[in-house]
1. Upon calculation of FRET efficiency 1/(1 + (r/R0)^6) of positions 69 and 85 (r between Cβ atoms, R0 = 25 Å, to 0.05) from the atomic coordinates, which of the structures I, II produces 0.45?
2. The value -12500 for helix-only ellipticity at 222 nm (-39500 (n - 2.57) for each DSSP H run of 4 or more, over all residues; to 500) was derived from one model only; which of I, II is it?
3. Tell me which structure, out of I, II, gives 1.69 once Cα Rg over 2.2 N^0.38 Å, for residues 141-220 alone is calculated.
4. For the read-out Rg and Dmax of the Cα atoms in Å, a value of 19.3, 68 was computed from one structure; give its label from I, II.
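Values in this text are rule-based calculations from the coordinates and carry no lab data. Since this is a predicted model, take the numbers as computed values, not measurements. Cβ atoms are built from the backbone, for glycine too; each structure is taken alone.
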Structure I
Amino acid sequence: MSSNKKIRVLETIRQGRIGGGESHVLDLVGTMDRTAFEPVVLSFTDGPMIHALEKIGVQADVIHSEKPFDFKVWKQVKTYMKENRIDLVHVHGTRANSNVLWAARRLKLPVIYTIHGWSFHEGLHPVSRRLRIAAEKFITRRADVNICVSESNRHTGEKAFGKFDATVIHNGVNLEKFNPDAAYPDVRARYGFSAEDIVIAYVVRITLQKDPISMIQAFAQAQQQVPALKLLMVGEGDLKQEAMETAARLGLTGKVIFDNFRQDVPAVLNAADIYCLPSLWEGFPIGVLEAMAMGKAVIASDVDGTREAVQHESNGLLVPARDAGALASALVRLANDNALRARLQQQAKDTIRKTYNVGNMTRKIEEVYRRLSVR
C-alpha cells in the first residue's frame, strides 16, 4: 500500500441506536487521524448513530439485518466492500462480525474484531450458551486481531476457548463532549427536579443485563430513608414496561422519571448527582466512564469489566450484583455524605483524564490498523 494513500477502514456495528458499542464507534471515527485514515461505517439497522455520523462528515450506510449469521446479506456486504474500496475491516460485536467475516475473507481483507462484551453471558440456557461459545470461538480464530475492552473480557475468552489471542485496549471518553465545565441546558428543571433533590441517573439500555428491576427496588428502599432522592431512567429496551410497572406498584410515581434515549447525554449527566449501573455483567462500561468524566459519584455492580474502571471507595462505590439491599445502602450513604460524594466525583474525573480518554484509545487502535496495513 502506498505510504501516502489513506487507509480506508470499514467500521461495522449491529445497530444504529446509540448504546455502548455505538458510542465507541462514534468516538473512534470522530478522533481518528483523517490524514492517514478514512473511516466508513456500516450498520445493520438505521438509527440516531447514522445521523450523528453524517453530521461529522463520516460516510454511514445501512444493510438491514437483525439476525446473526444472516447469510442473505453476505453477498450484499461483499459488494459494498468492493464498491467502497475498503482496505481494513473493523467489526464491533458478535452480530456485526458474523455478517461481515465471510465477505472480508473472500476479499482477503484484514479483520479486527473488538469484543465489547461476550455474547455467552449469564442467564442463558446451557445449550444456547454452548452454541454461542462455539460461534465466538469460530469468529475470533478467523480475525487477524482480536481486541478486548477489558482484561476481564480477555480472561473470559481464554477460559471459554482454551486458547485465545487478544490485545486489551480499554474504552475511552471524548473529553470535549463530556466536559463537566461546559454550559448545558437546565435538564433538572425540564424533569421537574428541585435544587434540593438528589438525582440518581440510570442512562442505559433497559434490559436484563442492566438489571433495571433491582435498580427500582433499591431506589424504593433508599427513598424511604432519604425523601430527597429522585431517579431518572433514560433509555429503551425490552424490560422498560416491566420497570415502569414495578415503579408504579411500589408507589414511586413522580419519584422515578422515565424517558427515551436522548442525544444530549452530557446534559443529562450534568443534571445528576449520582450515576448508578447495577449490571449483571459488563465488557468495559462506557456509560460509567462518561458519568465519571462528568464528575458524577458512581455506584456500580462489582462485575468483570466494571471493577477495572471503578475502584471501590477510591473513585466510586461497588456493590454485589442482584443485591438491591446493598445498592440501597450505597445510595443512602452517598446521599447523606456530601464530603464522600465530592471526593468520589473528583477522583472519577481524574481517573478518566489520566487513563481513559478517547485520544489514548484511538491512537492504540490506529497502531493496530497500521500494523495490519503493511502486511
Structure II
Amino acid sequence: MRFLLDDEQREFARTLDGMLTAADTPAVARAWASGDTTPGRALWARLAETGVFALAVPEEHDGLGALPVELAVAFTELGRHAVPGPVVETVAAAAFLERLGDEAPAAAWLPGIASGKTAASLCLLSPGSPYSSYSPYALDADTADAVFVVDGDTVRLAESTGPLQPSADPARRLSRPLGGTVLTKGPEVAAAAAHAADAAALATAAQALGLGRALLAQTVEYAKQRTQFGVAIGSFQAVKHRLADVLIALEFAQPLIHAAALALAAGDSSSGRQIAAAKVSACEAAYTAARTALQLHGALGYTEELNLSLWIRKARALRSAWGTPAACRARVLGSESDGRPYEPDRAAQKGADG
C-alpha cells in the first residue's frame, strides 16, 4: 500500500505544530505533573478549537465524524509536543459512547467532548479488549469531567477517585475510580469497549510516533553541538548508526499507523491486527529513540531539569499503555493474550514488558 497525506491533512499537521510550539508545552506538562491543570485545560480548549476532539465524534453529536486518519495526524503532533492530559482517553471514551447503542449517554457527553468542554477518561475493569489493556486505574480521573468505568456488561460514571498512583511519566496521573452511577448495561458494552481500545491503541501509536520524532530531532541537534576529542560527536560513525536505526524504525512505523487508520475507517475486519502492529512498531521505535537520546545526551539525559526528560519518560509509559508489546504481538499473530489484568504505568516503572 502506498499512502500519502493529502494537502489538507498536511496543513492540519502544520497548524497544530505551530500552535503547540507557541504554547510552550514543556511548561504545560510540568505544571500538569505538579497538579496545576490550568495551563493544560487552556491548551485543551485551543486544541478543541482546531477540531482535534471533534474528529472522534459523529456529526449528529456536533462532531466532524469519526475520522481515524485525521486523528492519527493530530495525535502525531500531540506526541511530538508531549501534550499532557487524557487526550487518548477522551478519544477512546468518544469511540465507546458512539458504539454503545444507547443514545442517552452519547447525547449527554459527546457534544461536550467535541467542543472541548468535557475531558473524559475511560477505565476497563474487565477484559473488554484483545490487548489485555484493562486496569483498575484511570488516567487523570482526578481532573477529568467524566470517568467512564466498564465492568463486564455494565457502564458506570465514577463519582470519586482514590489516591494518585506512581507512573513512569509524572505527567500521567493514575488513580482508581470509585463508586458511580450505572449509565447502561447490556451485551453491546463489551463490543463497544473493544472498539474503544482499538481507537485508543491507534491514537497511542500515533502519539508515540510523534514523540519518537521529537526525541530524534533533539538528539540530532545535540549531537551537532556536543564535542569530544575536538569534534562533534555527530561525526562519529557509531553515533550516526544509532541515529539512523531510530530514523528507520520511525519511518517503518508511519505507514503502519496510516494503514491501520484507513482499515479502522473502512470497518475492515483486519483493523484490530493492523492497529496492534502499528502500536508495537511505533512504541518500540519511540522507546529506541528514548534510549538513544538518553545515551547520546550523556549525563544531561538523566536530569529532570532538561526538557528532554519529559519525552523520555513518556515514551516508557506509552510503550505499555493500551496494549503491551507482548499483547500486541499476540494480537498480530492471532493468538490469545494471557487474560491477566495489566497496570500499564506501574508495571512500566518496574521495567515490565507485559
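1. Values: I: 0.45; II: 0.65.
Of the structures listed, the value fits I.
2. Details: I: -12500; II: -19000.
The correct label is I.
3. Computed on structure I.
4. Working: I: 20.8, 66; II: 19.3, 68.
Structure II accounts for this read-out.
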